[in-house]
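For reference, the structures are reproduced in the following blocks.
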Structure I
Amino acid sequence: MNTRRELPESPYLAAVAGRKPHRTPVWMMRQAGRSLPEYRALRAKNTMMQACFDADLITEITLQPVRRHDVDAAILFSDIVVPLRAAGVALDIVPDVGPVIDHPIRTRADVAAITALDSDQVAPVATAVSRLTRELGQVPLIGFAGAPFTLASYLVEGGPSRNHEHTKAMMLGETDTWHALMESLTEVTIAFLRTQIEAGVDAIQVFDSWAGTLSLVDYRTYVLPHSARVFAELAGYGVPMTHFGVGTAELLGAMSEAVVGHGVPAVVGVDWRTSLTDAAARVQRGAALQGNLDPVVLLAGKPVVERAVRAVVDDGRRAVDAGALGHVFNLGHGVLPATDPDVITEAVALVHQL
């Protein structure tokens, strides 16, 4: 649809498309965040929500880990609740808590109050993407959004939850209301990702952070059709698409069904609980894999980090031999705030050396 920028030197884009990169590509979820002192200095003057709707801050924070760590992809600085705010949901991101919803969604009327994404509100995101694609050179920019289920879990619970009891009660007991909510959130997710793609991101990732709380049967019944629609609607843009969740070992096959088969590079993110070799046997043919160092390893000292990094790189090679289209080194979830940035830089360098 749109003319994409050409990035022939990108190891990330090579790996996800099944070509042989000149080095193993590596980037890390939450690489632009609380582990960086330069990030904390900016955040000391701005709330999370302010930062997420300020083009200058989005641009600067996205670039910080690329400058410091020499990672092979930048991920747009944002938050999965940004499109909810732009769709009329009153919420805030509370320090040390996470997203908190003023009025949790519990009824069909609550669902109806969710509006379409307001493009004016996310205009700073589009502006930042346009700037970043000019400044990043051969480094691709990954846009992202939360998957409909994970967004729904925050909306229904009113914030982070251990058991997701209100969410599952609606899903299982008020099925019509549930699917109406998921359809609305699917529209919001598609619109937010479309904004990023049309502004110039080179790839997208959909985070279904809480999907691992579901059984495979419930995931297929209540979630997969909506997530699959997100990828199907956006495939025409031609950008690589990644599907990621935490604790999703039993769901990897189903999650891959949502993203594979659309004629564009497809990637399945794997957390640290599942080996990449095992994941290669579970996902649909035609998917590359991303992962999967345990973020806690980065806190365990240099010898432990080196052994673990080597093990993930080796596992990634075995996964490719077993049928995975390619391997992108990443963490199994996000960088932890206490992580020493120098350790991240050294880990990235080691991956490149290997």
Structure II
Amino acid sequence: MRRSVAIIGSRGYPSFYGGFETAVRHLAPYLADRGWDVTVYGRRGQTVDALADPRVHRVATDGIESTSLSTLSHGFTATIAALRARHDVALVMNVANGYFLPLLRLGRIPTVVNVDGVEWERAKWGQLARFVFRLGARLTRLAATTLVVDARAIGDYWQRTLGRGGVFIPYGADAPGPLPVMDSLIDGAYILFVARLVPENSVHQFLDAVEELDAAVPVVVVGAPPVGDTVVTPRLEDLARRRASFHWLGQVSDDDLLFGLWQHAGVYVHGHTVGGTNPALVQAMACGAPVVARDTVFNREVLGETGVFVGDSSRELSDAIKGMLASPADRARLSAAASARAASSYSWPSVLEAYERELVSAADRQARAAGRR
């Protein structure tokens, strides 16, 4: 008998917005291959429909499109739709959806919840939003069937502060074959920055560091600022006007282009400071990018000894970049070590198998409980 799974909390399938969407792009067709009836609940206008696997059911639900209410409102409408569909199990992304786990529990739908990072520490959220996320985390702790953490440090944090740990399942990465260098760039000679352009990803530190570098050094920025941004966008546009070697590509949905940028980068700067295992970082490693990363417990967990770590000083970052560009031997060593670590610790097959194992376990527990009743 085919099992039915609902995936709730991402932007939809297939989408390229962030880590949840990366996981869903891989997991949904994998589960379909394995005989599951897969439904991904998402938002309107957030998917690349031409890339969808037709076996994956896609349901767009309505919500309130605002910074503070979009996640909660879409999570609520997706939960109601999933209850009506009576799925065997639900994979829920983000503790903000913890508010709706009791509804799924009442509907006898077991839940596997990816708790994400420590969302209430993100600089973009105000006091109310942080309170909402903290309360959502407490409700998730109480109502989820299974918790998934994408970094061991996140599991330690949950155990220490909330009294419940989780199953460790990181993000995976694809090791691409040889890809071309983007026009106007030279292999190993440019600096790459890939991130959502928000403060906790060290955007301003990176742009300050760029200002300290020779203007002839090519720089590529991939990512988009939040809607309504009036700070980062003018800086990027100003740099692009003043420096012919500065390229801001915006959001990139073409994996070959993005993977090629990582594959040929002289330095990949990873500025993320909040969260667990970052999917962009593990993918950069799989592509063999030499990495300079912000020194956080999460980045150290993922990179191990395969990267260079810096603090919050733009001068420290610019010095690390200069040192990397000046040393082909260091770049080659770090590139080989990073790609080997990605292959051994962050492969998609092992990640997807782990997710299916937890979904089966949660569904079986619910079936046994129903049988006892």
Structure III
Amino acid sequence: MSRTEFMQGNVACAEGALAAGCRFFGGYPITPSTEIAETMARRLPKVGGVFISMEDELGSIAAVIGAAWTGARAMTATSGPGFSLMMENIGYAAMTETPCVIVNIQRGGPSTGQPTRASQGDMLQCRFGSHGDYSTIALSPSSVQEMFDLTAKAFNLADRFRVPTFLMADEIIGHMRERMTIPDKVEIASRPPLPEARLPFEAGEDGVPGFAPFGSGRAIHVTGLTHDERGYPDTTDPEAHERLVRRLVAKVESARREIADYEVVNPDARVVFVTYGAPSRTVQQVIHDHPDKGIGHLRLRVVWPFPEFALAEFPDARVFLMPELNMGQISREVERHVGQPVVPIPKLGGDLHTPADLLRALEAYL
């Protein structure tokens, strides 16, 4: 039986991970994500899992990658400065096609910035933060319920596409408390096995190789170097490198419709808000308070790969308004895909947009 709880967002994230079968957490405490580690430290030993507090965030993501290769569903949680330290090994996870989940409860930056204040300043970093060409998946919750639901979903996406998958929340959602429902069970997708006749990095039609964890009886060579389908380094052949990198990108980008998750409100609107995370809540309040204004809303639960086709759900739109807790990171992505004006509504300093902020922005277009 499902049960209703009054829960903090970070705790809901941990509960979602546990429900999805996460059995390894490697982390290092950092505000404002620490409650996730605290909850996992209490709960994992009770379900046969392993919690380890590493010496820093470099060690944390390395431990998660190692645990994933033993077959465990593995996760870490961090915030801005720790996220930056993880970037090299996130690239390693992309190159080695290691399924794992990285939770980033975003705070104000750059550097140590505002440890206790909200931000969405890492949205481009999770897509482009490590060097080279690769693609990732990033989910962005806007409620405590979605902290649970999207964390669980992130594990299935990580396993389905063999890719590091991000839960990009912000301090507001991480620390707020709401009523939410914990289901009696969640969907747990199994990792596609590696067929006997296939090489370790030989992909099927979907571009994703089967997964054979250490100890499964298959001899797997894992390297961050350019490698062939056997997993052996092949660093001087331009064709081998191009073939590998194009596949790493295409396996995610070609499945953007399968991965996409978004909500459309008032598709016939001429003025449309595009949001993800906490600013979605202010837009929902404005629409609730002013139903006569015909305001549209595209709310993204998955930001990367960016679902540009979702913008076509508003065929009459003449302007897109984008409130973000940054200087306009995802608004640049929207601009790439529409011919209409895209108006950023940036908010810095840690406060959420108020309804009055958004109403002032609307005045010029209603």
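Where a number appears in this text, it was derived from the coordinates with a stated rule and is not lab data. Here the structure is a predicted model, which is why all the values come from computation and not from measurement.
Using the calculated result -0.67, -0.87, -1.60 for log10 I(q)/I(0) by the Debye sum over Cα atoms at q = 0.16, 0.18, 0.26 Å⁻¹, for residues 200-279 alone, pick out the matching structure from I, II, III.
Working: I: -0.55, -0.69, -1.28; II: -0.67, -0.87, -1.60; III: -0.74, -0.84, -1.28.
Going through each structure in turn, the value belongs to II.
For which of I, II, III does Cα extents along the principal axes in Å, for residues 136-263 alone, calculated from the coordinates, equal 48, 27, 24? The value was obtained from structure I.
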